[in-house]
Structure I
Amino acid sequence: MQVLRGLKELSEFDGPFGLALGVFDGVHLGHQAVIEAARGVGALGVLTFDPHPVQVLAPDHAPLHILSSLDQKERILSELGVDFLVIIEFSAEFAAREAREFADDLFATGVKKLSAGDDWSFGRGRKGNMQNLREWGCESGVEVLEVSAISQDGIRISSTRIRKCLKQDDLEAVAAMLGRHYSVLGEVVRGRQLGRTIGFPTA
């Protein structure tokens, strides 16, 4: 899977493509539906943001537990058959851009189809919504698909709900919402190798 940094690199992408938009923290079944909706017009791309927008917009309310690091997100998306990932650096400056300006920059990349969740918002003050994106996309000849939420047991699947289930150690519910078992990536730190001297080799 190819990784692109910013819309400038995306505009240099060769060939037609569809693009799924979102934060995709956890890449749960709802996110996967958004990604699938962007297929069918050439290469399949995903546009996401790093760091998580709430860490910039409202750091005091940011979740302590991000479900998927950028590395994990890349691995999961690659396994889903995504052709390329576009990473937008989310900063206070980026958050201050008007919704129409961001949308026009997206359309200018040559994208043929855009998809996002029904609750997706963007631009300064999160004033841009899916209705805006559809209307502006129509003006620019870009197909925009609004993807409805997926529910489990009558409740909307969301990253927030998954975090709550993790806190309650309900790993079965977490796996059902993710469509896979939950995993955490960690770095093995080389120790002093003392365990092997007593028959218990460790890192």
Structure II
Amino acid sequence: MNDTATFSALLNGNRAIPVVTFRGVEDAVPVGQALIAGGVGVIEVTLRTAAGLEALRRLRTECPGLVLGAGTILDKAQAEAAVAAGARFLVSPGHTAKLVDCAKSIGVPWMLGATSLSEVMDLREHGFLVQKFFPAEPMGGIATLKAIGSVLPDVKFCPTGGIAADKAHTYLALPNVIAVGGSWFVPAAPVDPATITAAAHHAAATLNKGA
């Protein structure tokens, strides 16, 4: 459930994941439609605001072509609510013993977060071979991921946090990076569908190549 094959099949070639925090639910469908128009088929909706769950519900109904993920999952209640709202995968910035237990039984793939070798090894022992690396840039970025990969090559990562659009390809070139998450797809409000579609088109044409 939390291995490379599962996530690769779920992402279906989408190696650049838009990470979106909605301030208002009215933006959800326009953003989803703009991403689809640009050729991107996945989105991670963070639960950092009250609009997150309703945004997932609306996207599930109005944008069935998108693979929906829910991010910033901090506890079991959020996880269950996100899955009920339509999330097909979950993402957490870190992990706790309770989250690990929940992730084993939730029924959808879950990227738990780790940044140190000890944290990565802990999740690996529990069977989590795809992990979130956050915050990527402040924690050493590419250099840290290379070092981890030299001793734990079977663990793959989705780095997010401080990664600019023009640097995403350098992360994706690493053999232990399965995908990269970024907020650059959807700039701060007001939502501009044309800008989002352009960013999605660029990602689909370049970052997703060879995925």
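Throughout, read-outs are computed from the coordinates displayed, never taken from laboratory work. No experiment lies behind these values; they were computed from the predicted model shown. Cβ atoms are built from the backbone, for glycine too; each structure is taken alone.
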Using mean count of other Cβ atoms within 10 Å over residues 129-136 as the calculated read-out, with 17.2 as its value, let me know the right label among I, II.
I
Computed 1, 7, 14, 18, 19, 15, 10, 6, 4, 2, 2, 1, 1, 0, 0 for P(r) over Cα pairs in 5 Å bins from 0, in percent - originating structure among I, II:
I
Identify the structure, out of I, II, from whose coordinates Kirkwood radius over Cα pairs in Å, for residues 17-56 alone was calculated to give 10.7.
I
When distance in nm of label points 7 Å out along Cα→Cβ at positions 33 and 145 is calculated for each of the structures I, II, which structure yields the highest value?
II
